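Following are the structures in question.
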Structure I
Amino acid sequence: MMQAESILFLITLALYAIVMALFFLFIAVKKQAIATLATRLGLIALTVHTAAIVLRGVAMGRLPMANQYEFATAFAWALCLVSLIFIHKFRFPVLGAFASPVTLLLGLYAGLQKLNELKIIAAGGADSIRNLMPALRSSWLGIHVTTVIIAYGAFGVSFVLSIMFLLRDRMKEGGFWDLHIPKKEKLDVISYRSVSLGMMFLTVTINIGAIWAENAWGSYWSWDPKETWALVTWMIYLVYLHLRIRKGWNGKTAAIVGVIGFLCVLFTYIGVNTLLPGLHSYK
């Protein structure tokens, strides 16, 4: 079953690469049919990815949300899901050309973690991967990790939209990009909605994490590096939302904060685990 999961994961990576190539081809030849094909193939890739994650859970006999590989693949899955939802909702296929490379990069990062895992299994350490460490043996695990991957997926889409906003002024009036990318005002609104979605789920994540931490470690908050950087990320996006709602703050500055916020998300996930080991450092 583990072998089947690995095969489905490799198929997923191949599909994500093809989806990205098709979106780039859409930009090159400017044919709407190619964008439609890319979006439909993206949905197929998401379905295969979902099957791989479910099979992983069955093979492990637990929720597949407990180590670097499992979270990385779930992160890529969430970004693909949220980007497809936004493409459909706002009739915005060019978003796929910006979101698909980020999704693929996250998938490739998951692939690197998968290779490390296979080395551990080959060395006879399969039980260390299959069995959860005591702190993770909780019913809170599924809710906590599910909410954070949705939050990260939404922030990823906001990051992509912010990049598009910052590049929008360089697009020639009446050209392909001008016709297929919404005006800056609409990009700003869509990015705001994405940040709002991410903040809702990140707030739930932090609160659930605090309750779980008290049960597992006897303290709601211990200033662990992951907790600290999750709070920093939350505060960056809180400032974004507060100034936007109370002061009407939008435009270029808001887009820059959207980029900074997602870079903080990436550091919270990858950088903290690599550079600042703590209670949340699960390999």
Structure II
Amino acid sequence: MDIVDKNIEYLVIGNPICHSKSPQMQNAAFEYHKLGRPYGKLLLEREELGEFAEFLRKNLKGCNITVPFKEAIMPFVDEIDPLALQAKSVNTILNKNGKLYGYSTDGFGLENSLRENFGMTVGGKSVIFVGVGGAAQAIAWHFASLGVKKLYLINRSIERAESLGSAIKQNYPDIEIVTSLLADTERLGQAIQVSDVIIQATSLGLKESDAAPFDFELLFLNKKIKVVDLIYHATPLLNFAEKNQFDYTNGKDMLVYQGAKSFEIWTGLQAPIDLMRAALDD
């Protein structure tokens, strides 16, 4: 494995990866601290993860991991933060003298996005996840550690929702967990009525031709509910929320804050949040 640019010291890996805006965001932070532009991106296949881990040990200072490798990378990491271990999700690796340390910063990212956009803290709140894939899983564990009151885990596959709910309940027995199928509109409506925030965490909305992840009209059951779509750009859900005057946000600020946390883990320096956010729009 070889990187053409010998100045690269950090990478984001994934498949696909061409769409990633992490390099422009992270390099803005590195340039702010006069550290050049050492961050790149690399397309990998699953069977190359072991080879990449050895390359990382010998040649890089750290990396980010995105879909679909946040769990698959874990066997190649030497020491994993307890919360990342619980969530079975690592999106940040620090190389310290050839030893790899794994972290998850996704939950931190959304925690700070909710605080910035809604003035909301998670403790004592009721939260709905529509879709419980990798990012949602990491966020749900992080929210559990912050004292969330109730988690609704809504998914196309009930087994995945129940597995996540059972694991969280075992570690945080005071949290109320409700799981249901995405097709159960009645249960979702009941959840919306009593929840503080709904997080759309499926990939539906990436393309204009995508079906709606759920019936948006259900949101009228609770006009005070905050609406989050983890997709970075405008989606049908967010367009609906804007049109009908719900408080809403997309995944952009989560990306900024999780990236800022990664930067601080690698460098020990304060991340320039506003510069990183502006770089995403370049």
Structure III
Amino acid sequence: MTVLRSLLDLNTWRNSLDEKTLGFVPTMGALHRGHLSLVEQSLSQCEVTLVSIYVNPTQFNNPDDLAKYPSTLEQDLALLQEASDVVVYLPKQEDLYPNGLASRSFDFGSLGQFMEGAGRPGHFEGMATVVTRFFEIIKPHKAFFGEKDYQQLAIIKKVVADENWPVEIIPGATLREKDGLAMSSRNLRLDASQRTSAKEIYAIITNWIQSKAFTSTTPAAGKTELINAINDVAHLDVEYIEFSEADTLVPVNSFDLNVPTRVFAAVMCGKVRLIDNLPLF
């Protein structure tokens, strides 16, 4: 496994690829099987796969959240070594922010107005800044992003289209633990009791969807029902539940089976913030 630790190393390596198809999997480390599934997708579709590990400061609107973000670099490298023949890029801050640590301005339209966009000001600007910088210096043909961060994925697709980046965005399905909890680096911060409670987020939402409760209620009433059910579980405190159009991410005022809709959740489990989303119909 090749590990690139500077922009010079990256440029030298990139120039050696000739016309080989390059797949890119950006990560912030603390890798789990969800990340590895994206790596596997890239390996199956591309001749060369590059995985980056970089915790991007500009997408954290909460300094404590940034400080507590898990760092498991040696374990991450070991996992990637086992995965297959990948190249790993460990950028320095100046590689990605040559003019100082600041985000660009973007117009995300409705995609950035709600949910994470409303509750985490600057988050998507920071994310899009570092992703487009990666595209600039890596020049991948394909880039792989998980659907667990569905809003992020939608915004990346829009930025790529708006700015004509020559990269194909490939989504990867959300991977879950056996009990349904969406895999996340933040799960490492849960203690045993919190981990037991965390699985109820998926269970409660899934049961509600499977009961087809949306056929006889309104989005407002549905949100209240789900919020109350989740808040009744120890350690859990809902930040938001939202029913949104799958394409625009605009919250729906009524359930229309002809409009693809998803349910989005952000829940505090103790001091750990967990997000998830599922298709409603």
Original post:
Just checking, which of I, II, III has the largest value of distance in nm of label points 7 Å out along Cα→Cβ at positions 29 and 53?
Top reply: I
Subject >> Per FRET efficiency 1/(1 + (r/R0)^6) of positions 37 and 61 (r between Cβ atoms, R0 = 30 Å, to 0.05), the highest-valued of structures I, II, III >> reply: II
Original post:
When mean count of other Cβ atoms within 10 Å over residues 13-20 is calculated, the result is 15.4; to which of the structures I, II, III does this value belong?
Top reply: II
**OP:** Compute FRET efficiency 1/(1 + (r/R0)^6) of positions 189 and 253 (r between Cβ atoms, R0 = 30 Å, to 0.05) for each of I, II, III and report the one that scores greatest.
**Re:** I
**OP:** Using the calculated result 59, 41, 36 for Cα extents along the principal axes in Å, pick out the matching structure from I, II, III.
**Re:** III
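Here, each number is a calculation from the coordinates, and none is a lab measurement. Please read these numbers as outputs of a predicted model, since none were measured by experiment. Cβ atoms are built from the backbone, for glycine too; each structure is taken alone.
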